[in-house]
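Just so it is clear, none of the values below were taken in a lab; they were calculated from the coordinates. What you see is a predicted model; the values in this text were computed from it and never measured. Cβ atoms are built from the backbone, for glycine too; each structure is taken alone.
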Structure 1
Amino acid sequence: MFVRKQGKTKFMYLPVTVSTTFSEGGLVSLDSGYLIETTSTTAGTSTIGVIRHAITAADDDYATARSVEVEVPVEKNVIWTAGVTSGLVAADVGLYQDLTSNLIVNRAASTYDIVMCTKVLSTTKGEFILNIGPESLGVVSG
């Protein structure tokens, strides 16, 4: 789960893919004009921010076309805390890393470079800057 620690963000309401579940605090991307959960192979250029609320099949509006709240960084270097697969070490600070899922950083991969580690909190938790949006330095989506 990505939780903002420091820096300016704003809340945007963006259309969600109907009848799709989302995990609270997960990175989300835009695909064909609708939100989807970011995956381990989603480019940073299409990733928009962090969904603030879980969406489950039990929700009253699960099958309804609507917009949902996404927390979007509005300045560079916003710091987020997030879980890591395992093995985060001091040498990871300053390195770009990928995701295992939209909730977890994969410190062993660096193809899409969605986050940059800024601090190690434990072997399974760290602080990161998101490398997302149009200004992303990662792999360009095609």
Structure 2
Amino acid sequence: MNYKKEIKLLFYTIAIAYSLIFAFGINDIYLSGNCKTQQGGDFFHCLGIAMIPDQFQTLSLFFLVMLVFLLSPLYFLREEVYLAWRKFALWYLPIAAILLFIARPSGGGMSLGFDRESLTFHFSAYFALISILIMFIKSIKLRGK
């Protein structure tokens, strides 16, 4: 399959999955009535709650990071850069997912930073940083070719 078609397919799949989570977040706000902007609630706070609902924080953050990288840099870079990034992502994401699901749930006293919520933020940041490094280094290596 052409790598640009593969990127589009991944992008659309993740966008649809994330839109379902976003719809769940909006529905949750609507049903709970916690974010009434007319009654002094902050619109951006409510939007943040809808974008990353508590029940799906892990998936929401990974989906948002993946959408950013699939949308902008990967689509416009060479195929070799995409293939290097894909090789990294195919190893990183399952390992991170396994570690997240075996981590204990958020909250509950002294956690030393190893609860599910903090690991989600760390793994998303590591994924973004390593992805940028891979794209940058591979693009520089391929510049003269």
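Work out the source of 0 here, i.e. which of 1, 2 gives that when helix-only ellipticity at 222 nm (-39500 (n - 2.57) for each DSSP H run of 4 or more, over all residues; to 500) is computed. It would help to have the intermediate numbers written out before the result.
Values: 1: 0; 2: -25000.
Source structure: 1.
To which of 1, 2 does the computed value 31 (percent of Cα pairs over 28 Å apart) belong?
2
Tell me which of 1, 2 gives 20.5 when you compute mean count of other Cβ atoms within 10 Å over residues 47-54.
1
Which structure, out of 1, 2, was relative contact order in percent (Cα under 8 Å, 6 or more apart) derived from, given a value of 25? Could the numbers behind the result be given before it?
Numbers: 1: 28; 2: 25.
For relative contact order in percent (Cα under 8 Å, 6 or more apart), the value 25 is produced by structure 2.
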